[in-house]
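So, here come the structures, one by one.
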Structure P
Amino acid sequence: MPMSRTTVSKYMTKNVDYISPNETIFDAAEKFLRLKRKRFPVMLSNRILGIISRVDIIAAALKIRGNFHIQ
């Protein structure tokens with residue numbers, strides 16, 4: 001296949017790990033550590049709602065604990 005015809009589908013990850021919007025911040029944190037990922041899509045009913053990162057999870061955990069104020 002010529003380079004100009006090479007598509008993303010040839011290289012994409014097909015079985016994507018994701019986080020449900022109903023998971024707790026701490027369950028999500030465990031998934032980040034266990035799977036060693038920096039970001040996950042947030043999905044519901046096979047629809048991508050957004051993306052969450054490790055930094056988002058840390059900020060949320062600190063906010064829940066009351067030691068961090070997002071500006």
Structure Q
Amino acid sequence: MRKKIEIKVYLPYLMVGELESRRKNNARSKYIEEAIRNRLDDEKAFDFKDISTLRLLAMLDMRFEGDQVFQLMI
């Protein structure tokens with residue numbers, strides 16, 4: 001068994017309620033551990049090359065909406 005450490009986190013009230021249903025079969029900690037692992041693994045796999053140029057430009061346009069400097073750049 002891997003060594004584990006206890007951490008304290010603050011979660012929204014409704015989310016805690018959803019997690020409580022997993023407490024009955026002792027799956028709550030495992031569920032949280034797997035969710036964090038999946039998120040961390042996805043971050044490692046992220047690459048801007050996976051996003052099309054058009055989509056990337058659209059995302060930037062939405063972020064900098066009304067920014068004249070950005071509009072001049074594109």
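For the read-out distance in nm of label points 7 Å out along Cα→Cβ at positions 13 and 29, a value of 2.2 was computed from one structure; give its label from P, Q. Computing distance in nm of label points 7 Å out along Cα→Cβ at positions 13 and 29 on every structure in P, Q gives 2.2 only for P. Source structure of the calculated read-out (helix-only ellipticity at 222 nm (-39500 (n - 2.57) for each DSSP H run of 4 or more, over all residues; to 500), -10000) within P, Q: P.
Tell me which structure, out of P, Q, gives 16.0, 55 once Rg and Dmax of the Cα atoms in Å is calculated. The correct label is P. Can you say which of P, Q returns 1.7 when distance in nm of label points 7 Å out along Cα→Cβ at positions 21 and 37 is computed? Answer for the origin of the read-out: P.
FYI, it's all coordinate maths here, none of it is from the lab. Every value quoted in this text rests on a predicted model; they were computed, and no experiment measured them. Cβ atoms are built from the backbone, for glycine too; each structure is taken alone.
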